[in-house]
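Heads up, there are several structures right after this.
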Structure I
Amino acid sequence: MIVLHKENAGWIARRLRTEVHSGLPLEEVIEIINEVRRNGDDAIIRFEEMFDGVKLSRDSIAVDPSEIDRAVKALPVDLLRSIRTCIERLEQVERKFMEGLVKEVKIEFDSVAITYEFAPLDRVGVYVPRSRFSYPSSLIMAAVPARVAGVRSIVVTTPPDRNRNVDAAVLAVCKMLEIEEVYRIGGAQAIAALAYGTETIKPVQKIVGPGGRYATVAKFIASINTDIEFLAGPTELLVLADGSADPKFVAYDLLSQAEHGPDSIIVLAATSEDVANSVISHLRQTGFGVEVLDRLIVVIGDLESLIKFVEEFGPEHAQIMTSNANEVSKRIKSAGVVLIGDYTPSAASDYILGTNHILPTFGLARGRGGLSPLDFMKRVARVQASREFLLKYGDDIMRLAKYEGFLWHKKAVEVRVYERG
């Protein structure tokens with residue numbers, strides 16, 4: 001257990017960030033990306049066999065539409081109904097959000113006309129991870145806001161199993177959202193294919209979606225060339241709990257986030273050792289809980305110190321389970337999502353609350369929130385000035401250009417102001 005006080009809470013949060021994010025596979029991922037850029041489909045085929053044990057040919061990289069149809073027919077009706085509910089709830093929330101946005105702004109002053117238009121991207125790529133399990137919910141969270149924003153072409157990459165099969169529920173989501181371009185590739189090689197293109201896959205304007213360390217690092221490197229939403233993965237949960245919290249609820253919430261994988265970051269921020277020990281006692285009652293204790297981060301402090309810690313740590317999920325949860329939640333600004341009270345577990349937010357579960361990790365929640373339709377739109381600026389404007393402000397422009405050493409900037413204005421009759 002780490003004991004906090006107001007003076008050291010921020011420093012400890014920053015130190016822990018450094019520790020949990022050490023050892024990222026930068027060199028390995030750069031090599032994979034460069035190989036895909038050089039050799040396209042051949043590199044993808046080689047890496048899929050190397051990392052996933054799957055033998056592909058060029059003809060089998062893309063998923064055939066008939067495979068999507070068969071997958072939908074094979075799934076239980078009640079599961080399809082739950083998938084549909086998840087899609088509909090998120091879509092309703094995102095459309096309500098979009099209703100409040102201004103799509104175009106026109107500004108005119110001093111003989112300058114400026115128009116800002118919010119235009120959807122044309123082609124985006126969605127990475128859907130797969131480990132022991134598959135994550136159709138992540139595809140929903142990525143593709144629904146893209147569709148609400150008006151994106152025309154959504155491309156999906158996701159790892160196949162050893163028999164080259166793509167998860168049936170992921171394909172069912174593709175069917176429901178009318179996504180026809182699906183590729184059975186994963187990891188850093190999938191991110192590279194989306195960013196740079198191959199013989200089979202055309203590059204996209206933006207790559208979104210959570211993933212493990214390799215895919216996340218690949219997104220970071222590819223962002224030099226192709227836009228990304230943010231680094232989304234591995235997953236994180238911080239539970240802020242005091243003596244009013246049900247320790248069993250807290251323990252199970254920590255376990256639920258830990259089961260995403262060994263890279264998951266789970267933090268218990270408790271107001272006393274008694275609170276922490278009660279949660280730990282429940283964890284010890286399950287085999288998985290004993291395993292999770294080895295990587296659980298426990299910090300102890302008064303409420304003020306814990307809030308300061310949360311703000312500096314910037315977790316993906318901040319779950320507030322205190323006696324005054326609503327008031328405490330208003331003070332948390334640096335989290336991907338703030339979950340309030342005993343009955344708002346992160347497990348529910350992963351599926352059907354109506355909020356998006358693709359959220360910033362690596363502490364990036366200090367600077368931005370979760371995925372939304374805005375991530376699939378760009379602000380286009382159109383500007384038209386007049387000679388009258390340059391006559392009024394030309395000296396200011398030329399003076400600044402001269403100071404910065406840009407003499408041809410100065411000349412480009414000067415020729416319009418002084419050399420035209």
Structure II
Amino acid sequence: MSLKTIIVSRLAGYWTGQKRLQAARARAERRRLTQKLPHRIDWFHDVGDPYCQLLAQLLPQFAARYHVDIVPHLVGPPADWAAPERDQLDDYARIDAVRLAARGGLAFTDPGTQPTPRARADAEAVLAAMIADDPRGGRFVATAASIGTALWSGAAIDPALRRATNADTSAIRTAGNARRESLGHYLGATLHYGGEWYWGIDRLHYLEERLTALGARRPGAPETPLYPQPVVPTPGTRAAPRQPGLVLDWYLSFRSPYTYIVAERIKALADAYGADLRLRYVLPMVMRNLPVPPMKRRYITLDVAREAHRLEIAFGRVADPVGRPVERGYSLLPWAITQGRGHDFATAFLRGVFAEGTDAGSDSGLRKIVETAGLDWATAKPLLGNDDWRAEAEANRCEMTTLGLWGVPSFRVGDVAVWGQDRLWVIEAELQRRTEESRKV
């Protein structure tokens with residue numbers, strides 16, 4: 001392992017560690033107290049984003065629970081670099097929002113298409129007027145969900161929600177975009193507080209936990225998070241005998257930290273229902289000429305660190321495997337699968353490059369990964385560098401695209417396919433359904 005790899009991985013470990021995070025939070029709180037400021041949360045709302053519509057439904061309850069000022073900002077859709085497959089992203093987000101709404105007791109119906117430009121402009125104009133009238137956002141927080149309901153259902157916006165203010169919608173949206181970029185993000189449905197980002201209802205519990213620790217929760221407010229995170233597999237679920245024909249496809253990348261932190265859980269989920277876990281590896285986005293700019297990499301890394309800490313998974317000493325290390329790993333993965341060690345090898349590789357600072361581009365680093373997986377290095381070494389895996393990786397990518405997915409980790413059971421390590425509960429529900437049906441036969 002090179003000296004550079006050692007230094008970079010250790011710096012990454014510090015940057016993603018809890019010690020640095022807690023110190024940064026303490027500094028933010030000292031500044032707030034010194035300046036005698038309220039707990040201010042910046043909310044970035046894109047009317048055409050289904051995740052924003054879900055968040056808008058929870059924020060009034062959130063504001064009632066905590067002593068906070070929520071300052072709304074109207075923003076546009078993410079830039080092309082942040083949404084390289086925009087049509088697929090829009091379609092998937094609507095379907096995903098329906099699932100999230102059902103689980104969280106919220107309301108969202110997929111209209112099958114995005115709001116028209118005219119309807120979007122009308123909704124933005126009403127919200128922009130609210131920002132112009134009340135920059136502190138009280139009315140925006142209270143009514144954004146109602147405006148979104150009208151937008152997504154194709155109904156007219158309640159005239160009572162309109163104001164006569166002649167607001168410059170474009171200028172207000174531009175200001176919102178600029179504020180979001182200056183703070184370091186690119187998506188809607190995001191909240192920024194004290195130097196950290198919280199995306200959508202999936203990450204709201206982290207902000208609730210932080211505010212509670214700071215004493216900002218109102219007396220008598222419920223302690224249960226507004227949107228609790230599910231535990232998958234369901235606690236108490238025991239490993240089941242193999243069910244013939246039950247397959248769980250795992251679309252993965254050796255450069256995806258989210259793939260890493262889901263590796264053990266996806267295996268546990270497959271085992272719990274007797275499913276055959278099938279590894280469907282694809283090239284990382286950046287190796288498919290899809291951009292991943294620094295702003296996006298920074299958010300992803302810190303978000304993964306936060307999730308890894310919650311899940312008690314080691315993470316942080318990163319030795320970025322982009323390029324040759326990924327290719328070397330993929331050249332061995334099909335062989336590992338034939339040896340019945342595919343998941344062991346994938347997990348060892350991912351843990352090595354994301355938690356242990358292992359240089360998978362070196363023979364010594366890859367040997368450590370191979371042997372950790374219970375495989376023989378002498379047998380593996382001659383296989384290094386072959387290109388036999390490339391056709392399968394491309395076939396996996398094409399199949400993933402036909403499912404309406406474009407990123408990893410993604411998962412499929414039958415005709416149910418989801419993207420993201422946050423959605424294993426969808427896959428578990430389908431496995432449960434199929435298991436119950438098989439018992440009836």
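Read-outs throughout are calculated quantities, based only on the coordinates presented, and are distinct from any laboratory measurement. The shown structure was predicted, so the numbers you read here are calculated from the model rather than taken from an experiment. Cβ atoms are built from the backbone, for glycine too; each structure is taken alone.
Key figures
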| quantity | calculated |
| --- | --- |
| Which of I, II yields 4.6 [distance in nm of label points 7 Å out along Cα→Cβ at positions 104 and 184, calculated] | I |
| Rg/Rh (Cα atoms, Kirkwood Rh) - highest-scoring structure of I, II | I |
| Distance in nm of label points 7 Å out along Cα→Cβ at positions 80 and 352 - structure with the largest value, from I, II | II |
| Label whose coordinates, when helix-only ellipticity at 222 nm (-39500 (n - 2.57) for each DSSP H run of 4 or more, over all residues; to 500) is calculated, return -14000 (choices I, II) | I |
| Structures I, II, by FRET efficiency 1/(1 + (r/R0)^6) of positions 32 and 136 (r between Cβ atoms, R0 = 30 Å, to 0.05): label with the highest value | II |
| Identity of the structure behind 6.8 (criterion: distance in nm of label points 7 Å out along Cα→Cβ at positions 64 and 304, calculated), options I, II | I |
| Among I, II, which structure scores highest (criterion: distance in nm of label points 7 Å out along Cα→Cβ at positions 120 and 368) | II |
